[in-house]
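Please treat every number below as a calculation from the coordinates, not as lab data. Quantities reported herein were computed from a predicted structural model and do not represent experimental measurements. Cβ atoms are built from the backbone, for glycine too; each structure is taken alone.
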Structure 1
Amino acid sequence: MIQGVLVLDIVNKLPAWQLAILATLLKGAVVLFVLLTLAGYAVYVERKVIARLQNRVGPNRAGPWGLLQPLADVLKLLTKEESYPPFVNKVLFLLAPAIIAITGLLGFAIVPIGDSPWLVISDLNLGLLFFLALSSLGVYSIVLAGWSSNSKYAVLGGLRATAQMISYELSMALSLLAVVLMAGSFQLSQIARAQSPVWFIFLQPIGFLVFLTAMVAESRRTPFDIPEAENEIVAGFHTEYSSMKFALFFLGEYMGIVLLSFIISIAYLGGWSGPFVSGPWWLFLKVAFFVFFFIWIRTTYPRLRYDHLMTLGWKYLLPLSILNLILTALLGLVFPSLVPHALR
């Protein structure tokens with residue numbers, strides 16, 4: 001009790017800028033702990049849901065109902081042998097998995113989970129641009145992993161992933177620009193507040209569908225898992241990776257799934273707003289739905305052919321996103337009362 005009083009006394013004497021840094025570090029530590037835990041249990045939930053949909057059992061040995069399976073997976077990966085294939089570029093080989101894990105975690109710094117400064121690490125004015133910049137940096141991780149492995153299968157997977165992610169980033173960014181036009185801000189908290197009367201999913205149905213498709217392609221999940229097509233290129237860009245380096249790629253993938261679920265929930269479904277009473281629980285419910293959606297389509301749909309994948313991105317989603325952006329701008333100019341936050 002005395003120690004707690006002394007700590008509070010020291011904290012109260014700190015200058016404002018030091019308090020701000022301390023608060024940011026504390027919020028970052030909490031978010032990091034929660035995200036790493038969620039990533040492990042996202043794998044558990046995915047395996048259990050897929051097992052249920054396919055009439056199987058799923059993990060049920062490690063702990064009650066298999067709840068300790070994520071811990072068992074981490075221990076297994078930690079104790080696996082570190083392998084380095086011959087002729088790899090060791091620096092880039094080690095850097096690639098670190099990039100995708102770091103960019104995935106950094107994206108959560110700008111995600112607000114409620115209408116309070118304490119419920120976001122850094123509420124940037126250009127939050128959406130920061131998110132898009134990090135998603136672009138994630139491409140470097142994939143292409144460096146493929147190239148540095150000195151394997152033809154890894155190179156093919158890296159090139160496929162790079163082409164896919166760059167192609168679908170265009171559609172995703174343009175669909176988000178229409179949201180920015182309607183909200184009048186790049187700040188995620190302002191975008192969520194701008195939807196208090198009507199969620200943008202009702203005003204932006206085309207943009208929502210484009211973003212929904214593009215975010216699945218950006219995460220390289222089924223039916224867009226061309227970079228990891230095991231029947232063609234073994235496992236793609238991460239073929240030569242093992243142990244914790246292999247685990248970092250999957251940490252980045254599941255962090256990306258959760259981050260994209262937060263972004264679409266805030267951009268189109270009003271974030272923490274909901275019927276009756278608003279609160280962070282509404283945002284978590286929406287995120288949980290989209291995480292389930294990722295798992296659901298993985299179980300349901302087959303993998304697309306590569307030319308079909310690129311055709312969908314360039315011939316359909318990109319023109320639709322451009323059309324949606326033009327219609328949103330015209331709507332804001334001709335009927336400003338329908339888009340109250342646009343073009344302010």
Structure 2
Amino acid sequence: MKAFVTGATGFIGRRLVDRLCRDGVKVVALVRTQNHGLPPDVQVLYGDLLSPDSFQRGGEGCDRLYHLAALISFDPRQRDRLCRVNGQGTANILTAAKRWGVKRSVVVSSACTVGISERPDQVLDEDSPLPESLVERHPYLASKLEAERVASSMAQEQTVVIVNPTTVYGPGDWSLNSGTLVRKVARSSILPVPPGGSNVVDVDDVVEGILLAGERGHTGRRYILGGLNLSFRQIFSIIAAVVGRRPLFLPLPFWMRRPMAGTVRLVEGVIHSRFFTSQIVEDLFAFKYYSSHRAQHELGWKPQYGFAQSIERAWAFYRQAGLVYKGIEN
């Protein structure tokens with residue numbers, strides 16, 4: 001068994017590569033930097049998704065393609081670049097996979113393409129209608145949706161399965177994606193708590209779902225990989241308990257959604273942040289609640305880790321890797 005992996009240096013990608021290596025799979029990883037830190041038995045190929053010539057023959061002999069590479073930004077000024085990298089990049093790698101004769105490909109998208117609900121009792125699944133207004137406001141969502149459209153179109157001529165992880169926690173988060181929230185809770189004595197909520201899932205459960213999709217998923221179909229739907233109050237409380245902190249939680253009322261988003265909108269042009277945008281602030285007052293019934297039913301996927309377990313594993317990793325300040329370590 002031989003697999004080609006893009007995005008191998010990312011949070012999920014590294015855990016996937018480690019798992020593949022443990023399972024005895026030969027791995028070819030497409031990377032952009034020489035400081036990749038991948039296991040020595042991984043065959044590393046230096047290239048770029050937007051330069052097909054850089055990986056023209058790199059996947060020959062591979063049985064699987066796992067496409068995780070993506071540009072991540074929520075800055076509306078990055079919309080065109082996001083769609084180019086995430087959309088055209090997906091087209092380029094799937095075109096190569098067809099030429100290589102790859103039997104099955106898995107495109108890792110995001111649950112955000114399913115939508116966002118305004119009520120906690122509104123749990124979304126793969127068939128939920130997606131408001132066009134949300135796509136217009138959310139550049140990252142738009143780019144991942146474009147990647148899915150490419151994947152769905154190309155699934156007519158080759159086997160391509162799409163997976164949609166929710167918010168991922170666990171060890172190996174070197175860039176502190178979800179880890180930023182964990183560290184924020186650990187450092188805070190007073191913490192504002194937005195009224196929304198999110199679905200949370202462990203990184204190794206996501207890796208398992210990706211592998212199962214590569215074996216059992218139906219071509220052109222997408223599968224949400226999510227764990228528990230939790231309010232932000234629940235999420236913050238569990239994190240605080242695990243890291244041994246007792247911050248004072250200050251609930252934010254719903255009426256603050258527009259004033260806060262408006263304030264951030266005024267400074268977006270100055271702070272130039274990929275992650276701190278008015279749309280992100282608005283999302284904190286909404287609910288990213290999803291159902292993973294399809295993945296469980298069709299793939300036989302079942303999350304093994306509870307949220308507290310994921311945070312315990314993540315917290316141990318952050319401390320061992322020196323990603324938290326010594327002043328808050330116990």
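Could you tell me which structure in 1, 2 was used to calculate Rg/Rh (Cα atoms, Kirkwood Rh), for residues 41-240 alone as 1.02?
That value comes from structure 1.
So FRET efficiency 1/(1 + (r/R0)^6) of positions 105 and 185 (r between Cβ atoms, R0 = 41 Å, to 0.05), computed for just one structure, reads 0.95; which one of 1, 2 is that?
Numbers: 1: 0.95; 2: 0.65.
Among 1, 2, the structure yielding 0.95 for FRET efficiency 1/(1 + (r/R0)^6) of positions 105 and 185 (r between Cβ atoms, R0 = 41 Å, to 0.05) is 1.
Which one of 1, 2 has semi-axes √(5λ) of the Cα gyration tensor in Å, for residues 25-152 alone, as calculated from the coordinates, equal to 28, 27, 14?
This figure was derived from 1.
One of 1, 2 was used to compute percent of Cα pairs over 19 Å apart, for residues 89-208 alone, and the result was 57. Which label is that?
The structure behind it is 1.
I have -0.80 for log10 I(q)/I(0) by the Debye sum over Cα atoms at q = 0.11 Å⁻¹, calculated from one of the structures 1, 2. Which structure is it?
Clearly, the read-out refers to 1.
Using the calculated result 3.2 for distance in nm of label points 7 Å out along Cα→Cβ at positions 49 and 177, pick out the matching structure from 1, 2.
Derived from 1, not from the others.
If helix-only ellipticity at 222 nm (-39500 (n - 2.57) for each DSSP H run of 4 or more, over all residues; to 500) computes to -11000, which of 1, 2 did it come from?
The value was obtained from structure 2.
So distance in nm of label points 7 Å out along Cα→Cβ at positions 121 and 321, computed for just one structure, reads 4.0; which one of 1, 2 is that?
Working: 1: 2.5; 2: 4.0.
For distance in nm of label points 7 Å out along Cα→Cβ at positions 121 and 321, the value 4.0 is produced by structure 2.
Output the label of whichever structure in 1, 2 has the greatest value of distance in nm of label points 7 Å out along Cα→Cβ at positions 137 and 313.
Across 1, 2, distance in nm of label points 7 Å out along Cα→Cβ at positions 137 and 313 peaks for 2.
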